[in-house]
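Asks: Below you'll find a set of structures to go through.
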Structure I
Amino acid sequence: MRRGLVLISFLAWCAAAMAQQATEFVFEGNETYTRAQLIKALSRYEIDLTPPIEPTTADDAAYFLREFLFEQGLPDADVDYRFTGSTVVFTISEGPKYLLGKVTFSGDEAITPERMEDIFTAEMRQATRNPFGALRYVQSATESAAERIRQALVQDGFLGATVRVKPDFEGRMVNVAVTVAPGPQSIVDEAVVESTSELPEKVREIAQRAQGGVYHPGQELTIRSQVQDYLKAHGYFNATVTQQTTFDAVTGGVRIVIVVERGGQFRMGTIGVTGNRRTLTTAILQRLGVKAGTTYDATTVDAGIRRLWFTGAFSDVDARQTPTSDGTVNMVVKVAETAAKLLTTTLGYGQWQRGFADATYTDRNFLGTLNRFSLRGNISTKNYGIQAALSDPYFLRTPVIATVSGFAQREETPAFKVSQYGGGFNVERQFDQNDLTGWRAGYQWKAVTNTVIYGDEANDALDDYTLGAVSFEQTLDRRNDLLSPTKGYFLNWQGDVASRYLAGEVSFLRLSVQATWYVPFRKITPERPFVPFLILNHRAGLMVPYDNNTTAPIPERFFLGGPDTVRSFQLDGLGPKDQNGYPVGGMAYLLGNVEIQWPIWRALYVAGFVDVGNLSPSLESLSWSYTRVGPGLGARLYTPIGALRVDYGYNLIRKEGDPIGAWQFGFGFTF
């Protein structure tokens, strides 16, 4: 009998439970949040209302919906539920809604009210998921914002800072007072490194940099990590570094002690190379610059890896370094070679040479040696020639680039026509990634033959000549763009000494200097790359013959006039001329250019300029009579590979034979 009653009771309970299972759910009374938003809120609490919905699930959902509404600034909200057939109905009573009113900040000068307001507002908007508009009052969000302010104070060294939040209800508006008590600021009174063995001075400097500064939580861990990284980078792979920190509760002072057990210094072990098919292993090891048996230095290894990257012969370079138990570091350099040979061609039109074409063959890994070989041929209506060069970018295992070159050229200008051939040897050093910053020195020899001088000069004996010269050039380039600069400056000077003692027939000294500034009128940003700017350019040059030479060959002289100097004259049209009007060049010149460029539509600019030039037969004859002033207007279209330019310059000061003005067309930057 009892067993029958138990069975009947169990079946009745199961029937009741099944009767309360729901296959659907609805929300009623929700005004602030939609059904989708409420379901998303429940998912944060891992509440799944997928049917069948049990009473326990419905009860949990009602509880967490209530918590969610509390967090969103509805402290009087309530949520109830009931089962109606196969549907569970959640009834929401939101109650009165409170808005955040005036927030006041007070406390010590350790943190400004403006900074507290920024932190408080950002945290409130994030906590209430309300990026715009009026903020609702949410107690938990205000407490979270206060904690953010406290964390900011702790990061500034106020380790004992407290921040209190006091709400004041005025109807539906809640004003909040935030009060800060920062306490004493912790200063690093002493930061020292202790060790039983001798340490590099740099290790102690790492700790001393923190001394006297504000203490930040975890600062001792940062110092320890920096010391450990430095020691490993210099071969102390077994070094152990620990830290000890003591606090003065009264003054807030902090003492940091870094304890170092240095261990032995590792040396380079075996060095292997894999992945190279065309490149000689010896060339890779030479460019790497690391030798077995030397003291391990991560800086040296990294510099060698960068040198391999910069050759352009590899798409990937990876150095796997393995410390061993015998105190050595074995290294395997894995490279992935890329196409080293490149052929480029160019077709174009120039104002003087008319149509032109050139082709350049480049091998960045010549014969597998990681040296660079180039062969270039060019032809136009005025010129044709060929040039070859072989460069070693790591000459004698130094960061000096050595280049040996040769050329043969037929060249025509408004002043002369010559054939020349020769060669030279240059060494140069680049001090940063900008190829134009550094110095260059070298020797050049050339023979000038088949010379036709259009001007009638007394020095016809120098029409054909040989020249041997040494030169030195130094450049400082701080422009923001090599192709289309709008900001920065460019400084350059070059000196040449030609002498018959250098296997030549002529002797002279030649010096040229240039200084150019680019001054933007507005700040250049990624959103606004095209801004108006000013260009100031100054150039000067001087030639002095010596050793029984009274003049210099015309092809070696200075010439002015054209799209890059004085634009009111055609190419080489300014300066001394013979009785037939042919230019003969000068031995001294001064050049000044002022130009303003203004964007009118994206990369299209208009330009206004004034060019002033003076080209004289010698320094002694430098006078105002040779000076020409050419104001003008132009347009620029900036492209990814440079600027297309058109200018018209007007001769403000004209002498007999001078043109009224001239049109100029060019490509690239003007100066």
Structure II
Amino acid sequence: MAAITSTKISPLANELEVGQKVTFSVKLTSNKPIDNNKYIIVESGYVQNIKFDNLKVLLVDKNESGLFTATAEFDFTVLDKIGGVGANVNNNDSISFTINTDAKSDATVFPNMPHTYNSKIKVKPVNSNKIDITINKNADLVIGQKVSFFVELNSDNPILPAGNITIEKISSNIKFDQDTTKTIPIYSQVGNKVSAKLSFTVLDGVSGGASAQDGDAITFVIHTDALTSEGNFGSVPFNGTANEIDMDSLALFVENPFLQMSSESDQQHPTAIYTYLKNRNTQKPLVGTPVFITSQKRNQIEEFKFKDGDGNNPIILEEKDNTKGLIIASKDDGLVKFYLYPQTALVSVVNLWSYIISYTTDIRREAKQVIYAVNYIKPTFFNSIGMPDISGYSTAGIRADSILPYFMVSVSGDPRISKGDTVLFFVNKLNSTKAPKFTGYTELIDDPKTQLDRYSMKLPYTIFEQSISSELSYTVVKPDGSALYSDTLPVTYLGGTPYVPDQEAKRSYELCIVHPSTGVDPDVFIPADNDIGYENIKKYPHHKYDGLFIEIVRLKSNDAASKLNPVPLNIKDITLNMYINSDNKNFTKPYTKQINLADISGPGNKDSIFFHIPYDDIVGVKWRGNISFDYQFFKDEVIQYSAVWNGYIGTEPLDGSN
């Protein structure tokens, strides 16, 4: 007699939702033994809008009330994309799959096998209602700090009017300026975006209330009753921490305190300015802490432009109690960083201060360096403050005839120059229509009697380009930002000392990598102590650039035992220096403008920093000249130097070269 068999399959719902995890079982029953080691199998060909944990499940045998049973359990997930990566799953898409079994009982098959499942997918509409606050929701805040922020509601649909904000679960160590026992109206609405401004103080006991202690939790939850056709917005919690700040960590470090406004709009050279905020007691970084940065002279900060710490996005000045400044929140490592650009050709002196906004105590520090926006404006003879005087000067030119790489210069003893003034030196090509370039060299006047009208100041010969008729001048900047200007002195440097990297610098970082004009392929480079020829710098068909590419390798970690290391990965601001000495061209030139790997195209190290040396900067050098490269950057507020790449150069165009 044939076995009596049955199949029980748990049903699926008519609609399944995206993301839903579904479990179903298959149970085979017979009055005779069921074959061992058999499976329930999902047959191929089903739509890939679901994903099974297993397509083949072993049947588990049991005996129940004198009957033989075998059971298999399946799980699958409804996907939001076909195959998990393809097109979006749509509402009412079909789910269909077929299961079968290779099990029999005494050679008898089981009914309802194969079995096909059919269902539909229900795609829930994504709720576009979003609520957020404009401060880090886990911010480290300073005891005594006044914090202002916006609650912002955004939706794809119109937000109904007359919405309100409520604040709940407020920790006892903060006090809101708003009456938190009442609802707070949402007052600003633009399209499908509304907001409300709130503010609170981290209590320090000065103005009443329980003073926050270092390490205390600061908490509250923002709710709103605002609605759209999709429903409500939910809530947003704040879970911060109270901190005693290391006051010294507020002091900003200015990498380049002397900035010159360039006449070329795409060649403006900013300075990076930054600090790392720390807790006074633990020295841990303060994360998400808002800092207000402004100038000592009220609103003098408006004379400059600013970009964020990545150097990409402009920062707009904000106003606090009639004082304009920047508000920047610290990063995960405590970093507060921005870039400052001069935006006028005027000379000015600015002291920056960093504040933790507080109305009960002073929490502030002055920047570690004063910033000078420098320039030279050629005066008439009668309103100049004299002219530079060089020891051993001759109208035929000056030459470095000794082993000393510098010359001595005298600044005229004009009665308007006084203690505390700063002398800035400038160089230009003779009769140039462009503004003179700041040399980077300055002299602080401590004692006018011993410093003026005598050869007391040193300048390196390398501020001049050899054999090029030039002009030397200076600007005297007073602490209040007013300036006095010298007349120009014609100078031709005739040579005698080479253009070389600083011989005294401690060099702890790896050589740069020099690539030809074809790109920055890791396998194509010019090794140190080799030659750079015209073929290396010319433009080739199907290539975008000519000249050279210089690569500086960065890595996340360094080898403490190594004499030379790659640049740390978090370093972005690097100055590359090129030095050339030959029979016809002798000069040094710094580069700060980087080029993106994507602009170069082709293979390359995405973590490296790249510079482009234009063809015109390097063509026409007679063989056999010497060329060197090094680079420098700040780490922990100390300037660091690389090892020197040395090679030979001859880049006069070959006959027939284009």
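Asks: For which of the structures I, II does the calculation of log10 I(q)/I(0) by the Debye sum over Cα atoms at q = 0.10, 0.18 Å⁻¹, for residues 370-553 alone return -0.56, -1.14?
Replies: For log10 I(q)/I(0) by the Debye sum over Cα atoms at q = 0.10, 0.18 Å⁻¹, for residues 370-553 alone, the value -0.56, -1.14 is produced by structure II.
Asks: A value of 0.30 was derived for FRET efficiency 1/(1 + (r/R0)^6) of positions 50 and 194 (r between Cβ atoms, R0 = 35 Å, to 0.05); which structure in I, II was it taken from?
Replies: Computing FRET efficiency 1/(1 + (r/R0)^6) of positions 50 and 194 (r between Cβ atoms, R0 = 35 Å, to 0.05) on every structure in I, II gives 0.30 only for II.
Asks: As an exercise: helix-only ellipticity at 222 nm (-39500 (n - 2.57) for each DSSP H run of 4 or more, over all residues; to 500), calculated from one structure in I, II, equals -6000. Which structure is it?
Replies: Derived from the structure labelled I.
Asks: Identify the structure, out of I, II, from whose coordinates log10 I(q)/I(0) by the Debye sum over Cα atoms at q = 0.06, 0.10 Å⁻¹ was calculated to give -0.69, -1.09.
Replies: The read-out comes from structure I.
Asks: Ok, one more. Starting from the value 6.3: which structure in I, II was distance in nm of label points 7 Å out along Cα→Cβ at positions 42 and 538 calculated from?
Replies: Among I, II, the structure yielding 6.3 for distance in nm of label points 7 Å out along Cα→Cβ at positions 42 and 538 is II.
Asks: Still on this structure, I have one more. If we compute distance in nm of label points 7 Å out along Cα→Cβ at positions 34 and 450 for structures I, II, which one ends up with the highest value?
Replies: Of structures I, II, the maximum of distance in nm of label points 7 Å out along Cα→Cβ at positions 34 and 450 occurs in II.
Asks: Given 47, 30, 18 as the derived value for Cα extents along the principal axes in Å, for residues 442-505 alone, which of the supplied structures I, II does it correspond to?
Replies: Only structure I yields this read-out.
Values quoted throughout were computed directly from the atomic coordinates according to the rules given, and no laboratory measurement underlies them. Predicted model, so just to flag it, every value in this text is computed and none were measured. Cβ atoms are built from the backbone, for glycine too; each structure is taken alone.
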